Structure 1
């Protein structure tokens, strides 16, 4: 399989390195508007050809698959052209800028019989794989809440707000762990720049069950925090991605609300249980290696990738609705 990469900024070098390590594909082209970035490609990968125009990639009949690692507002147009030209597509998150665009790409991919995959890298980490197995085993019980904090100082994006930049990671993890779809959401945010793009934002997803999910995203924090708390009816999970080794901890901790009697109806009777902490062993393979391997396998065997186009659309649907809620000062927005 001949692969091309459009965009050689922050993520492009990682894609090139990982695709170059896959045995069933070969990176033929790398495209970037900046010649200095292409010089880096030629220095480290002399056999890879470089071009300045995306059209040189999209119109090349020898290219089987295209990886799109460009700004979010270009994702739809580049993906559309690639699919129309008969190429499989791996696109960075977010998949598109609107749900309508995502729906059009999905319809096009189906019509062209091509793989359209979104790079939700965290689904391929050893930590999320371990959490998925724990949740599916049923040991933590029914999930009651999902609480995510993803904050740091910068990098301020010029074309998308902080939710579109950071929240796709954790929304994709939530959707991977919980099959129930949210029915509505509330979001608030603030911009401290002249662009009007929110650099601090809070998002809450509401479900028909008692599940609630909350996301705290910021480019304005003095410290880098990457934490997810998952509360189950029997146990609780802490996922700290900044932690170098013990990223996942399972707490055998819960609480139980006792039913009131006539004598205690004005009191809240809570039984707390604090037990051991279990630290699972995690896979140490690079997550992006799993992404590229899954993409190549999906193309070669015509299989559904783990992070498919429908997952990408669900994330965009939530982000688009979050923008509406922010504009409405936190007004609840229904999700269809």
Structure 2
């Protein structure tokens, strides 16, 4: 299946959602905006709707917001003084059901910090119009399995980012657990993976990179776009270092074998047991404690496959040839003066 036909399928599914929301009494423009909100954030600011609709503050905006709140589709939240603005949380379950997402977490209430993080993600999605954005887990899973449905690079479910809970018949698998939007290119080949920085230490980002290794290695071009709130600007250097360690420095096969031995021993024996007889300090010095912590986390999830994947030079080669990119985007907009709450949700 060609990329063009895949794009057509994505646009078709999105249009079905727009039509379903529009049938609730909204204009097509309002419905398109609401589909973005339902899928990617659950919350929005008035300025985001005005920018999307290319209109100024006035009667049209007032009528749209009054309709949402008056019908019980959304709740207006005033976190501070009224003159600082409101955010709107769209929580009406039939709207989510209309787009096939009745249990989407966005309809549930959350902390202000979490709401602000989602507003930042929504801005990033609305700003980039060269992509069709995938937000829901089933959309991402369907797209990538379909996109690689034939040929040598066919993707399997186990190649997708995932978290596994339980064992045997009680096992539950969550795909794309980071819940960040993925941009499918309308033209060309470059996919865009969003990542919102919510911590100074890039421990979770390292895991994000590991989870996406197999998927990224099958794409011809890709970018990881790191959204950087103002309070975390100085932490960008730590994230760049994490990229160098995780993607630019493949694990040596010998070290992978030693680490597998270490991890198994620590799993199977008491926590204070002595390390296996190899130079742990030497490996730690070579790769760093933060990377070894990440390797152990991913090994506990995926077993030795996590260590085999970390040996591959594919993503390093992509970055060196510009097929892969790491982009840092500073977020300078105002979010009801609540940006300082990012990372404390």
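For mean count of other Cβ atoms within 10 Å over residues 177-184, which of 1, 2 scores largest? Greatest value across 1, 2: structure 2.
When Rg/Rh (Cα atoms, Kirkwood Rh), for residues 17-120 alone is computed for each of 1, 2, which one produces 0.96? Computing Rg/Rh (Cα atoms, Kirkwood Rh), for residues 17-120 alone on every structure in 1, 2 gives 0.96 only for 1. The value 17.8 for mean count of other Cβ atoms within 10 Å over residues 89-96 was derived from one model only; which of 1, 2 is it? It must be structure 2, since only it matches. Work out which structure the value 2.0 belongs to, where distance in nm of label points 7 Å out along Cα→Cβ at positions 169 and 289 was derived from one of 1, 2. Here the read-out was taken from 1.
A value of -10000 was computed for helix-only ellipticity at 222 nm (-39500 (n - 2.57) for each DSSP H run of 4 or more, over all residues; to 500); which of 1, 2 is the source structure? Among 1, 2, the structure yielding -10000 for helix-only ellipticity at 222 nm (-39500 (n - 2.57) for each DSSP H run of 4 or more, over all residues; to 500) is 1.
The value 2.3 for distance in nm of label points 7 Å out along Cα→Cβ at positions 33 and 49 was derived from one model only; which of 1, 2 is it? Display every interim value, and only then the final one.
Details: 1: 2.3; 2: 0.5.
Clearly, the read-out refers to 1.
None of the figures in this text is laboratory data; all of them are computed from the coordinates on show. As the structure is a computational prediction, the values presented were derived from the model and not from experiment. Cβ atoms are built from the backbone, for glycine too; each structure is taken alone.
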